[in-house]
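We did not get these values from a lab; they are worked out from the coordinates using the rules stated. In this text the structure is predicted, and so the values were computed from the model without any measurement. Cβ atoms are built from the backbone, for glycine too; each structure is taken alone.
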Structure I
Amino acid sequence: MRFVLILLLPIFTYAQNNLEGTVYNANTKEPVPFASVSLIKEKIGVNADEKGFFKLINPSPEANDSLIVTCMGYAPIKVALSNTGNNPIKIELTETVNALREVVVLNNNFKNSITLNEFDQFDGSYYGSGSFIAQLAQHFVAPSENAMLKEIKIAKFSIPLLFPQKAIFRIRVYDVDPISKQPTNDLTDQIIEVKSTGKVVKLNLEQCKIFLPNKDFFVAIEWLRIPYNATESKINGKTEIRYAPSIGFNKNSAPFMEVWQLGLNNVWGKISSNLITNLAIAVSLKY
């Protein structure tokens, strides 16, 4: 998928020290729900709501900071704050041309199936969105090329009846960049959005027809930084906001699977194996 930078017509407002505006589809002029809007150097961000509206509350950006706006199916845009004015922002995102790689499946009557990173138990500790993380992606290796993604299972923090953690989040499936080995192009142009209060989420994706052109691929959790997912807490007198879901760890994690995180600056970075074990994300494939 190509990333194209376009100019913003937009203009910021500093009324009440907030940056706010609306994200639109440049072609249809319809609002784009849940687009990610972040200040790169200050490392803060939010997602637009269902109507495309967003607000960054009381930011204190450096003069040379930049705003970056991303959403699945659209080209990311980046603009320096120095190029903005004083009105509410109107951001127009350009849809990307469907550049999914053609997958030639000689025989789609798959004879085999497999589940990778299966778990029946998962650790009591959880990996949350943190302050700077937009997505968390786990690396998988299929038994063969052109396998089809059948199901994804995810363990998230939730205590039924006592503290059911409600969460809306998205699932992304990525190809692997052959040079950097990081997540690259989306392998589906369909938005896979989950709303759940449960402890284990199972998604049957057979109807999505997600084929994996290479053996290596990533499955990612995309956090939506919206009020529905937010929990506030005070640490050392400072208010911090964390966003659901919190993802569990696989107690039966073997072999180790690489995990990458996408920062609010839209840059991927690999997490050291000393800091994290396999996430409780299992995938079932047909091949």
Structure II
Amino acid sequence: MKLVRYGEAGHERPGLWVDDPAGSPRILDVRGMAYDIADYDAFFFSRHGLARVAALARENRRKEIPADAARLGPPVARPGKIICVGKNYADHAREFDAVIPESPVLFSKATTSLHGPFDDVIIEANAEHTDAEVELAVVIGRPTFRVSEDEAPGCIAGYSIVNDITDRKAQREGVQWFRGKSFDTFCPMGPWLITPDELPAPIALTLRSRLNGMPLQEGRTDAMLFGVARLISFISRNISLEPGDVIATGTPAGVGFARQPPTLLKPGDLIECEIEGIGTIANRVRARVPVDSAG
């Protein structure tokens, strides 16, 4: 299944993307069919929500809307945590600081940075250090604490794409990563949450990013230093993972700041992130309107 949230920003409704080989795609109006499913949030995932949506998809009398004109929001409502993994591909670790980590490097992004998969990314008008990173995102489906690697796959609700946008100047200035990673709009996610039954296990998918059509990054998820099950087990050893939490699993080589010359985001650019078997997200970069000229 492909779970989507659609509608005006901040007022999205839960839906299910329905592909139609013979016509245009549609969105199943989940809330319209089951009024008690308010959103794709912790309550939903912890109350067998995925099974309920699957049952709705099998019903003959279904409420659907055309998908073409619908704005998509992030496929999960604001999660409790966005946990990110740094330097999880050896080629990216080498281009970053040449140090290959011996255990997962964890940091976080503010949940307020979560953004729609096709919405504009907002940067300061004079920003010169904004970068992009394509990443496989894993969404947790049940309370998870001290699970083994064998148990970890059963804790996954689904997979998505995250663009881990970063202000490299802010990242360096703070001698930590949180601020530079957490600006509003700096975590586009989507286009949907795809359930594990639609992806082969173990995950071995090609991921790519493009800037204005020019290839930037390309790698494979099976090249991660620490795979999905290892990450879930490692994190949950000391940190409770809750339904709806997001883990961004790291990015391959080719990021803009490591290129010569650097290839960084500027207003008007289009940044695309694609993962085989999941889809593509695409965000136009826009300069923030100064406060004194907004009115």
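The table for this structure:
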{"read-out": "Identity of the structure behind 3.7 (criterion: distance in nm of label points 7 Å out along Cα→Cβ at positions 151 and 271, calculated), options I, II", "value": "II"}
{"read-out": "Structures I, II, by distance in nm of label points 7 Å out along Cα→Cβ at positions 95 and 239: label with the highest value", "value": "I"}
{"read-out": "Distance in nm of label points 7 Å out along Cα→Cβ at positions 55 and 231 - structure with the largest value, from I, II", "value": "II"}
{"read-out": "Computed -3500 for helix-only ellipticity at 222 nm (-39500 (n - 2.57) for each DSSP H run of 4 or more, over all residues; to 500) - originating structure among I, II", "value": "II"}
{"read-out": "Structure (I, II) behind the derived value 4.1 of distance in nm of label points 7 Å out along Cα→Cβ at positions 23 and 263", "value": "II"}
